[in-house]
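Got some structures for you, see below.
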Structure I
Amino acid sequence: MAQFGLTDHETALLRRMTPPWRIQERLDAMDYDPDGEGCRSPRRVLRERRVQCMDGALFAAAALRVQGHRPLLLDLEAVQDVDHVVAVFRVRHRWGAIARSNYSGLRYREPLYRSLRDLAVSYFESYFNLRREKTLRRYSAAVDLSRFDGRGWMTAEEDLWDIPDYLANVRHFPLVTSAQVRALATVDRRMFAAGLVGRESGSGR
């Protein structure tokens with residue numbers, strides 16, 4: 001089986017994180033980088049055990065890849081807020097997602113969703129800023145990270161900021177209309193508090 005430049009040990013570690021919720025468990029056990037000081041390759045994540053949203057998604061996509069999935073990322077675009085990136089996968093024709101976030105509701109999704117739009121909508125109520133505003137507006141086409149294989153994205157020692165730059169510029173699709181946005185409620189205080197459980201200070205999503 002292809003190792004994509006990873007060592008036997010690195011490949012074995014990633015392959016053992018199955019089913020996909022075990023990848024989420026591994027991400028949640030790592031230190032969170034709320035200020036986004038690095039955009040680490042999966043190799044660096046294994047070594048440093050520190051992630052933010054973007055390199056958490058890269059790590060999840062790499063683990064999924066060595067397990068036989070395509071390495072796919074989805075960008076969730078917000079207003080008055082920062083974007084969030086998730087690794088997406090399919091099981092029995094249903095989509096699921098893995099993500100590391102500073103907000104408790106923006107992480108794992110079971111593979112239950114018929115479309116990427118349905119998957120993106122599942123994040124809507126939990127996607128809010130500190131003013132209790134619901135901020136998610138659009139989602140991207142799925143990006144296959146194999147396009148960055150020449151970049152060595154799975155093993156690079158330098159930061160990979162060119163990948164989120166690329167994600168920000170791919171085609172995005174609206175989740176809500178202008179009329180729906182005008183009618184949005186403020187986030188309930190209990191849901192707001194629940195979403196902030198474990199949150200670390202900083203600007204990261």
Structure II
Amino acid sequence: MKKIKKKLIGIFGGTFDPVHIGHKLVIENLLELIPLDELIVIPNGNPPHKEKRIGKENKLRMTRFALGHIDRVKIDDREIKKERASYAFLTFKEIQEENPNDTLLWIMGSDSYSKIDTWFNYEKFLEEVNLVVLTRPDCPIEKDSFAGKMLERRSIDNVNEFEHQNCKILLLDIDPIKITSTDIRNMISSKNDVSESLNQDVYQFIKENNLYE
């Protein structure tokens with residue numbers, strides 16, 4: 001009987017409000033550093049910790065414009081379709097059921113990881129997932145915090161260690177990105193040019209629909 005190849009699948013959620021060139025560069029850098037077979041990119045429909053500014057379908061379209069062409073990237077609309085709040089733990093369980101034989105890595109920035117103990121069902125989440133935490137120079141993880149102590153206990157040095165273990169954390173240094181979605185929203189509302197920070201199709205879509213003004 002032919003053995004089914006176990007895939008390494010990354011899950012990358014985000015508010016993408018709006019999606020910008022920094023998101024693209026982070027994903028391309030991530031794919032260079034970790035040999036993922038697939039990266040599932042999930043725009044949040046109703047993020048519980050953040051204000052909702054634009055329509056969900058608009059967010060999905062812009063994410064597809066900006067990231068859908070990248071090799072090995074799959075844009076997943078499951079959270080966009082949901083009316084209730086989007087929770088990482090529930091989304092992870094769905095993807096786990098769909099890929100029972102594969103190794104799943106949940107990918108997040110150090111800013112989000114630092115607040116992991118505020119997430120819905122975070123204890124169960126941390127008991128089941130493998131995490132890749134992308135470093136951000138402006139968001140260090142405090143050693144004495146819950147996140148810092150968890151990192152100290154579960155940290156690994158090599159992505160290959162994920163294959164035979166769960167509940168491990170890989171801290172990954174990536175090229176720093178200085179622009180943020182908040183910066184872009186503020187620039188748009190102040191009538192400043194943001195064309196260099198956005199995919200051209202995303203830029204045109206925002207202009208045509210008067211988003212963030």
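Every number in this text was worked out from the coordinates using simple rules, so none of it is lab data. The structure presented is a predicted model; accordingly, all values stated were derived computationally and were not measured. Cβ atoms are built from the backbone, for glycine too; each structure is taken alone.
Assorted remarks:
- Among I, II, which structure scores highest (criterion: Cα Rg over 2.2 N^0.38 Å, for residues 63-142 alone): II
- Value -10000, calculated as helix-only ellipticity at 222 nm (-39500 (n - 2.57) for each DSSP H run of 4 or more, over all residues; to 500), assigned to which of I, II: II
- Each of I, II could give FRET efficiency 1/(1 + (r/R0)^6) of positions 7 and 175 (r between Cβ atoms, R0 = 41 Å, to 0.05), but the derived value 0.55 comes from I.
- For log10 I(q)/I(0) by the Debye sum over Cα atoms at q = 0.19, 0.27 Å⁻¹, for residues 55-110 alone computed as -0.89, -1.25, the structure of I, II it came from: II
- Answer label among I, II for the case where mean count of other Cβ atoms within 10 Å over residues 119-126, calculated from the coordinates, equals 15.8: II
- Given 4.1 for distance in nm of label points 7 Å out along Cα→Cβ at positions 71 and 127, calculated: source structure among I, II: II
- When mean count of other Cβ atoms within 10 Å over residues 135-142 is calculated for each of structures I, II, structure I gives the greatest result.
- Per percent of Cα pairs over 25 Å apart, the highest-valued of structures I, II: II
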